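The structures considered in this document are given below.
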Structure P
Amino acid sequence: MNFIPSELPDVLVIQPRVFEDERGFFLESYQKQRFEAAGIPFDFVQDNHSFSRRGVLRGLHYQIRQPQGKLVRVISGEVFDVAVDLRRSSPTFGRWMGIHLSAQNKTMLWIPPGFAHGFYVLSGQAEVLYKATDYYAPQWERTLLWNDPALHIRWPDGLEPLVSAKDAAGLSLSQAEVFD
């Protein structure tokens, strides 16, 4: 497993070692000792699985209390995945990074607690799996506006996203609750 720093120092791009032959492939998506050695000492308590069609944008979500670290991977299709640093004390506060995750590239993304997360589906459909370090707590869930001009997120060209009412009503960075 290869752990690669991203533009946001605490967000890591993870490239698993893939063993392929005529039968298919095998990869190790999580191994506690390797993750701890890479600076990810968290225990995961919940697995989530989403299915979305082309053009769906989910996010940008976070929990202001019980913040969740997320290990994200795509098992079918392709998405443009985004993390936004919401830790006011961080030198990268308000900055974002984005990466293409797909079933084909098998790349994963570690997003630590204190970040908002979202993705846009590029393929006909996509299935996203992610492990979370804390339980879902709807009373603490917050939504950062996906197209807030202050964030300058460079979503893929031609973006005409299908978003939920909750995501369309997200708050701008200047209005959002953030982490200390």
Structure Q
Amino acid sequence: MNKIITSIVLAIILVIGINKITEVIFYVEKPEKSVYQVDGVTIVTKTSSDNSNSQNIMALFASTNSADGEKIFKKCAACHSINQGGTNKIGPALWGVLGRKAGGVSDYKYSKAMAAYAKPWSFEEMNGFLTKPKDWIKGTKMSFAGLKNAKERAAIILYMNENTDSPLPIQ
């Protein structure tokens, strides 16, 4: 029985070893351009812009409401308060967040990336950030994965816009 197991293990080692050795000896670089060119075919590359992660957020506002946003905000409530005079939790208080600068709560310790970002939170900025925070502001300490559903993001932005002393105009 030992001879059979030893033979199988040796065979596997030989196959893997020969494979690795032949990869080193016969290494071939992949060409930058395809050798076979087809006439009439164009290659399209996908580009992204700040608005590509959402269908125009302003248009989505018509299909949702802040009551839906209040329900969705429960995902955020573990780390953020949105009440007027609310305290900072793991994340900063979000009362009046739309319209103020990113990193603008004075008694909260932001990541260096968020403090340096310092753009005002517009509808578009918030939409991009909520899509995937770590991609929108590289180096943010916010560990939330993001909201993939554009309608949910629109609803939560409407809800945040209502929880302020001076809501941004929706046009």
Matching 16.6 (Kirkwood radius over Cα pairs in Å, computed) against labels P, Q points to structure P
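Match the computed value -11500 of helix-only ellipticity at 222 nm (-39500 (n - 2.57) for each DSSP H run of 4 or more, over all residues; to 500) to one of the structures P, Q, and report its label.
Q
Looking at structures P, Q, which one was relative contact order in percent (Cα under 8 Å, 6 or more apart) calculated from, given that it came out as 25? Walk me through the numbers on the way to the answer.
Working: P: 29; Q: 25.
Going through each structure in turn, the value belongs to Q.
Out of P, Q, choose the structure whose coordinates give mean count of other Cβ atoms within 10 Å over residues 72-79 equal to 21.2 when calculated. Don't jump to the answer; show the numbers that get you there.
Details: P: 21.2; Q: 14.1.
Source structure: P.
Once mean count of other Cβ atoms within 10 Å over residues 64-71 is calculated for every structure in P, Q, which label goes with the largest value?
Numbers: P: 19.4; Q: 16.4.
Between P, Q, the highest calculated value is found for P.
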Out of P, Q, choose the structure whose coordinates give mean count of other Cβ atoms within 10 Å over residues 112-119 equal to 23.9 when calculated. P
Computing distance in nm of label points 7 Å out along Cα→Cβ at positions 24 and 56 gives 6.1 for which of P, Q? Q
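Values in this text are rule-based calculations from the coordinates and carry no lab data. These figures come from a predicted structure and were not determined experimentally. Cβ atoms are built from the backbone, for glycine too; each structure is taken alone.
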